[in-house]
Structure 1
Amino acid sequence: MTIPDSPLKRQKLVILGGTSGIGAAVAYAAAARGAEVVLASRRLPHAGEKNDALRLMQADLTDDASLRALFAAVGAFDHLVITAGPLVDAKPLAETAFEQAQADFNVKFWGSLRAVQAALPTLAPQGSITLTSGQLSRKYLNGQLVKTAINGALEAVGKQLAKELAPRRVNVVSPGITATEAYDGMSAVQRQALFERVSGSLPVGRIGQAADVAAGYLLAMENGFVTGSVIDIDGGGLL
């Protein structure tokens, strides 16, 4: 179903990390609004998982040449969304392996900045960039040092880039716990127990769905008066 009269109609957007989870939800919602959607990921989906409405391309956030090749092939476009990120182990400082922490930063933090830099020559002057952090940027839990640092850094540079890259708009979406493939490494029993425990602690009484969070990215792209914002979509998790 196409949603009429969206500002995204006939616009082109690139989603890095969009082959599953939140990124995929953004892609399908944007396509329903008439956008041309390019999904880029280090790992392309299997043939049975592909969707004819979306253009699939390969790119690696840790590889400058890969990103330059992606945007050269895409050509002029209107919106960049970055949802890609590593699975970061929860460890206290005393047990943190700094080589692994640096690798995690290289993917999500430096990778996001690499992608923005590579996109600038072909991103529309009135276009938008939407980065992804997470509520651990401002919700401090034992063992979450690396996630807190990465997400906090992304929120800070999102605001700085909103000034530096104007009139292009730059925003950051900060999701709370969301039911996506990120939890597939847990057993079904463990996953259900986690979701029930978190649901009971949230004012809305449930965890997020990918479509809930995707709405924040749509807002950031469609509303031309939103820039330099951190858009919290966490069911009240920061309260």
Structure 2
Amino acid sequence: MNPAGGMAAMIYQASTWVLPVVFAVTFHEAAHGFVAYRFGDDTAWRAGRVTFNPLKHIDSFGTIILPAMLILLRSPFLFGYAKPVPINFRRLDSPRRDMVWVALAGPGTNVLLAIVSSLLFYGVGLMPPSPAEWLAENLIHSIQVNAVLCVFNMLPLPPLDGGRVAVGLLPDGLALPLARLERYGLLILLLFLFVIPYLGEQTGYDLNILAWLIGTPTEALIRFVLAITGQGG
């Protein structure tokens, strides 16, 4: 095997993932900040986080290291995240109600990005073969990344968006205990992403629970996006 050729192939493959991940997490976080600003909280606006500049949002672990680890571990899905946009929920016009809209803004934006990526496929055939192939792979990965990011973030666990939505909609008796999990949320996610699947591999059991929870809804969302953009055939 030619080492130089192998390295070139790895760089090419990486180049078809980097832009989709960066765009997905950047627009996701900017959407949170923008909706919070519209509902009365200018914390993210004053911090310069209501922007599409990826340098303002990239997190070294969540945007770079975590996706790379998932690729190396041959994870069935690729996931990443950016630095959370600072939001003071108490400054929102109606904190509990508006928290739901702020939380939904990120996943909703990912769905829109997936739809736009699917629509851009109609222009791939107008390009020369080599750049067309590269663009097509970027667009395919963009649909996949945005679908996974949407579904993952809608899991009902704070600090994920789905957890915030659940806290905003559930009665106090359920919402308050769920909200208290937020400080442990990242640790719980890392356990389900890495530790539990590893234990499953060592014991011969499929314990990749997140893959089960994310896989089917993600596939359904991708089919929906392709169907409404006329790409489902």
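Quick check: -12500 is what I get for helix-only ellipticity at 222 nm (-39500 (n - 2.57) for each DSSP H run of 4 or more, over all residues; to 500), calculated from one of 1, 2. Which structure matches?
Values: 1: -12500; 2: -21000.
This figure was derived from 1.
Thinking of 1, 2, which structure, once volume of the Cα convex hull per residue in Å³ is computed, gives back 160? Please list the in-between numbers first.
Numbers: 1: 136; 2: 160.
Working through the options, I get structure 2.
Given that FRET efficiency 1/(1 + (r/R0)^6) of positions 32 and 96 (r between Cβ atoms, R0 = 30 Å, to 0.05), derived from a single structure, equals 0.95, which label among 1, 2 identifies that structure? Before the final figure, lay out the partial values.
Values: 1: 0.10; 2: 0.95.
Considering all the candidates, the number was obtained from 2.
Comparing distance in nm of label points 7 Å out along Cα→Cβ at positions 104 and 208 across 1, 2, which structure shows the greatest value?
2
Rank structures 1, 2 by distance in nm of label points 7 Å out along Cα→Cβ at positions 40 and 128 and report only the one at the top, that is, the highest. Walk me through the numbers before you get to the answer.
Details: 1: 1.9; 2: 5.6.
Largest calculated value belongs to 2.
Given a computed value of 11.1 for mean count of other Cβ atoms within 10 Å over residues 8-15, which structure among 1, 2 does it belong to? Let's see the in-between values first.
Details: 1: 20.8; 2: 11.1.
Structure 2 accounts for this read-out.
Each reported figure results from applying straightforward, stated rules to the coordinates on display, with no laboratory input. All values derive from a computational prediction rather than experimental measurement. Cβ atoms are built from the backbone, for glycine too; each structure is taken alone.
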